[in-house]
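Given below, in the form of C-alpha cells, are the structures.
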Structure P
Amino acid sequence: MEPRIWSSLPEELLEKILSFLPFKMILNLRSTCKFFNSLISSPNFIYKYSSSSPLFSSFLLLSHPQCHHHLALYDSVVGTWRNNSVSPSLLLPSAAPSAILSSSNGLVCLSVPSSSSLLVCNLLTNSTRSIEFPTYPFQFELLTLISTPGGYTIFILCSWSSSTDVFLYDSKFLSWRRFDGSQPILSDNFHQKGAFFHGCLYFTTPEPCSIVCFDLETGKWDRPNGELPDQLIFARLVSDGDGKLYMIGGVGTNGISRSMILWEMGEAGNWVKLDSLPEFMCRKFGSVCYHNYEHVYCFWHQGMICICCYTWPEILYYKFSRRTWHWLPKCPSLPEKWSCGFRWFSFVPELSALV
C-alpha cells in the first residue's frame, strides 16, 4: 500500500488491523514510531487485541542475583530459548535489578533495593506501581502475588521477635490489611509460594508434613481435614487456577526421599495418586538438591507443574496433556560459574493486566 494511503487511515481502523498481528511482531513494531509504541497502553487496542489476536507466547523466566536487568526466557509455546533482543520489552525496570519475588497472570512483583517498598510491574507494557510497605523494617519470610477479578492481592508473612503477622495488599483499594496472631511454622519453605485454591492460600509445613491454609477474606488460618500420604519427607502444593489442587511429595525414610509422587486433592479432601517420577529421574533430582528439600519449590505453568531447585539451573516438569516427565535443559547463555540463586517464574503476557 502506498504510504499516503496508509498514513490517512483512521486511527480506529489502523488499530483494528494491527490487532490481528502476532504478538512478536507487535513488540517489534514498538520501536518504529511513537504511535505504535503507545498502542501497548491503549485501552481500545488492548480490548481488540485480546479478543482477536493469535495465541500469546508464554515464558518461563529465569532470574539470578548476578544477572542485572536481564531475563533468561524460555518460550514454552514453541519450545525454544529466547533472549531480550527477541522480546525487548520483557526487561526488568532499572529500579529493581534481578529482584523478582512472585508472578501471576502477566504481572510480576519485585523488591526495590534499599527501600521499604515493592514494585508491581507488567513487563509487556512497561507499566509499574510502587507500593510502600506499612511497617519498618521491611522484612518477610514469604510473599505471594495473587491475581483476583479486577486486580491483584499481595500476601506477605512477616516474623518479628515476638509475633508473626500477615499483611494483605488489595490493588482495588490501594491499601494494606494486617492480621495478628499465631501462624504455623513454614520456615523451611522460604522459596515456596502459596497455592491459591477456593479463596485460600495453601502451604505445607516441615516434616512431619502437614497442610495449612490462609483465608484471604477472613484472615484466619486453618488445617484441612484430609490425611496426607504416609512417609512424606517433603511436600509442595500447586493450583492450576481452574479449581484443582495438586501435591508433589517425596516419600522415604530418615529424611531421604526415595521416590516422588504427584497427587490431586479429591472432593472429600483425600489425596489421589496421579503419577510417580521415574526412578532414574528421581535419582537425578535427589543429587541436584543434595536432599536439602528446603530449596525445592513448584509452580503451575500452562498445563505443566514445574519443580525447581534454588541451587540448580534446570527445571523438572510434568506435562499433563501427555502425562510425561521431562527435564528442561540449562539455558545455553547461562555462565558456568553460577552455582545457586536460580529463581524460576511463570509469565504469560497480558496487555490487560493492570498494575
Structure Q
Amino acid sequence: MSVSPKPPLIWTNILLFSLTLLGALILVPAWGVYHGFGLAEVVGCILLLGYSGISITAGYHRLWSHKTYEAHPVLKVIFAIGGAFALQNSALHWSSDHRVHHRHVDNNEKDPYSAGRGFWYSHIGWMLREYQGDSYDDYRNVRDLTRDKVVMWQHKYYLRLVLATNIGIPVIFGLFSGDVIGAFLMCGLLRLVLSHHFTFFINSLAHIWGKQTYTDKNSARDNGFLAFLTYGEGYHNFHHLFEYDYRNGIRWWQFDPTKWLIKSCSWLGLTRKLKKSPEERIQAARYHMQLQRLQSRLQGRSNTEQLIAKTQAEYEELLAKLNAFYSTRKRLLDLKKRRMLKRYEQSELVTQCRELQQRWLAQHKQWRQLTAQYA
C-alpha cells in the first residue's frame, strides 16, 4: 500500500517562525541580562502587542471574516496596518481561511487548521506545508471583501506594510526611548512572537481546553484564560455557534476588550450595525447542553427512564416559558418602535411581560435545583 507524499514544505514560514522564536528565546533574555530593558520598552511591547492583537480580533476576525458590524474607513485603515504589523497574512487571505474553517470545522480534509489533526497541526503545522495546494489563492468565498477598498489596498501592498510596520514602528519607538536595539527586541521581536502564538492558541488550545457551554457539535471550547491572552477570543464555543455576534464574551464580567472597543467606537460613530444573537437562542442553547449532560449523568440508575422523562418534561416547560416571555417582549418592543401602542395597551403588555418573566425565572430556578440534585 503506497503512502501519499507529504505536501512540500513552505520554507519561508518555517524560517520566519523558527528564527523569530529563537530570537525571542535567546536574544531578548541576553539583552535583558547584559544591558537591561527600560520601562518604556516593556510598556511599548504591551501596547503594541495589544494593537496588533486587536487589529486581528476586531478587524480581521469580527469585522472582515464575519461582518458582525460595519466600520468607518479610518478604523479599517488602522486595523489593516495593525494586521500587517501582526504578520498573519493579508485580511483577504486570513478571512478566506477562517470562513473555510467555520464552514468545515473539524473536517480533517477541508478545515485548513482542523483540531482533529492534533495540537501541533492546528497551532502552527498547517502553515508549514502546502496543504491547501492549488486552492491557496482561491478567494471566491470572500468576493464581498474584494469590493472593500481598504482590504484590497492592504492585500496589494501587504509585504511593504509588513516591512514598514515591523521594522519602522520599533525603530521609531526606540529613537524616542533612547534604546533602538532594546525597543526592536521587545516591541518588534518579542511582541511578534507573542502575537503569533496567542492567536494560534485559538486554533489549537481553544478547541481542546475549556467548556462546551453552548454546543458539542464541534470541538470549540470556552476558556476564560485564553480570552485574557486573545482579547476576548477565548469564548470560542459561543463564537462557533453564534459567529455573527460582534461579542464573544456576552456576560458583563467576561473579559472581551474587542467587544468593548467595538461598542465604544459605535458611540463615536466609527462603528455601526453591531449584530447580536437573540438572547432566547443563546439561553436555549445553554439549556440544551445542560439537558444533555443531566441525562447523561442519569444513565445506569435503576429508574433512569422515569428520571429522563421528568427532566425532559421540565426542559420543555422551561423552553416554553422562555419563548413566551421573549416573544411577548419582542412584540412589545416592536410595537413601541413603530409607535403603534396606546398607553393602556402598553401598560397591559408591560404587565404581561413582567408576569411571563417571573414565570420563566421561577422555572429557571427549579431547573437549576434539578440539575444540581443530580450533579
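Derivation of every value follows stated rules applied to the coordinates shown; laboratory data play no part. Just so it is clear, the model here is predicted, and its values are computed rather than measured. Cβ atoms are built from the backbone, for glycine too; each structure is taken alone.
At-a-glance table
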{"item": "Which of P, Q yields 16.1 [mean count of other Cβ atoms within 10 Å over residues 106-113, calculated]", "result": "Q"}
{"item": "Parent structure of the calculated result 2.3, given that distance in nm of label points 7 Å out along Cα→Cβ at positions 58 and 314 is the read-out and P, Q the choices", "result": "P"}
{"item": "Winner on distance in nm of label points 7 Å out along Cα→Cβ at positions 18 and 202 once structures P, Q are ranked, highest first", "result": "P"}
{"item": "Computed -18500 for helix-only ellipticity at 222 nm (-39500 (n - 2.57) for each DSSP H run of 4 or more, over all residues; to 500) - originating structure among P, Q", "result": "Q"}
{"item": "Which entry (P, Q) yields the derived value 5.8 for distance in nm of label points 7 Å out along Cα→Cβ at positions 74 and 298", "result": "Q"}
{"item": "Among P, Q, which structure scores highest (criterion: FRET efficiency 1/(1 + (r/R0)^6) of positions 194 and 290 (r between Cβ atoms, R0 = 25 Å, to 0.05))", "result": "P"}
{"item": "Read-out log10 I(q)/I(0) by the Debye sum over Cα atoms at q = 0.09, 0.11, 0.15 Å⁻¹, computed value -0.53, -0.79, -1.40, structure in P, Q", "result": "P"}
